[in-house]
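Asks: Okay, got some structures for you below.
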Structure 1
Amino acid sequence: MTTRQIVIDVPDKILLAEKTDEATFARELRMLAAVKLYELGRLSSGRAAELAGVPRIEFLLTLERYKVFPFESELRDLEGEQGTGHG
């Protein structure tokens, strides 16, 4: 899979206010972008998970933390995966 790097300038004050380091903040930004793009219907759950850098099932389970709920078809897939012990 080919990837591109996108650079975002973040003021030091933001990292200090968030009490975090660059790597942790970057991971959170990736997840937040993935969640929002999924919520807007611009990315599927699979593509959003790729952007977030996590497996699809983990991404779907993480949505609750952001008060975003999976689409009905993804809920059925998730229930099926949990029921069979896959994922």
Structure 2
Amino acid sequence: MIEKTLTVKNQKGIHTRPAAVLVKAAAKFSSDFTIVKDGMEINGKSIIGVMSLAAEEGAELTVRVEGSDEKEAFQAIKKVFEEGFDEF
């Protein structure tokens, strides 16, 4: 299992489009993907779940990836965060 804290860098936070970008990236992998914010734990492959976090710019999210392709999945997810959910 990989568990790291990632920061939301895009100005508008995770709204509908960034949530879709994140879920699409995670869906390519078989590993389980969980996001934790303020004690709320959601399935990172659920667009409704990701949007329910209401993660604003600067929010620190705990990302947990577990499964046979967890390293590759985590790198893809981390890249989405680093690139501002394609909003930079």
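Nothing in this text is a laboratory measurement; each read-out follows from the coordinates by a stated rule. Source: prediction; values computed, not measured. Cβ atoms are built from the backbone, for glycine too; each structure is taken alone.
Asks: Where does the value 46 come from, among 1, 2, when relative contact order in percent (Cα under 8 Å, 6 or more apart) is the thing being computed?
Replies: Of the structures listed, the value fits 2.
Asks: Upon calculation of mean projected area of the Cα convex hull in nm², for residues 36-75 alone from the atomic coordinates, which of the structures 1, 2 produces 2.4?
Replies: Going label by label, the one that fits is 1.
Asks: Okay, next question. Tell me which structure, out of 1, 2, gives 18.6 once mean count of other Cβ atoms within 10 Å over residues 20-27 is calculated.
Replies: 2
Asks: Next question, about the same structure. If Rg/Rh (Cα atoms, Kirkwood Rh) computes to 0.91, which of 1, 2 did it come from?
Replies: The read-out comes from structure 2.
Asks: State the single structure among 1, 2 that was used to calculate helix-only ellipticity at 222 nm (-39500 (n - 2.57) for each DSSP H run of 4 or more, over all residues; to 500), giving -18000.
Replies: Of the structures listed, the value fits 1.
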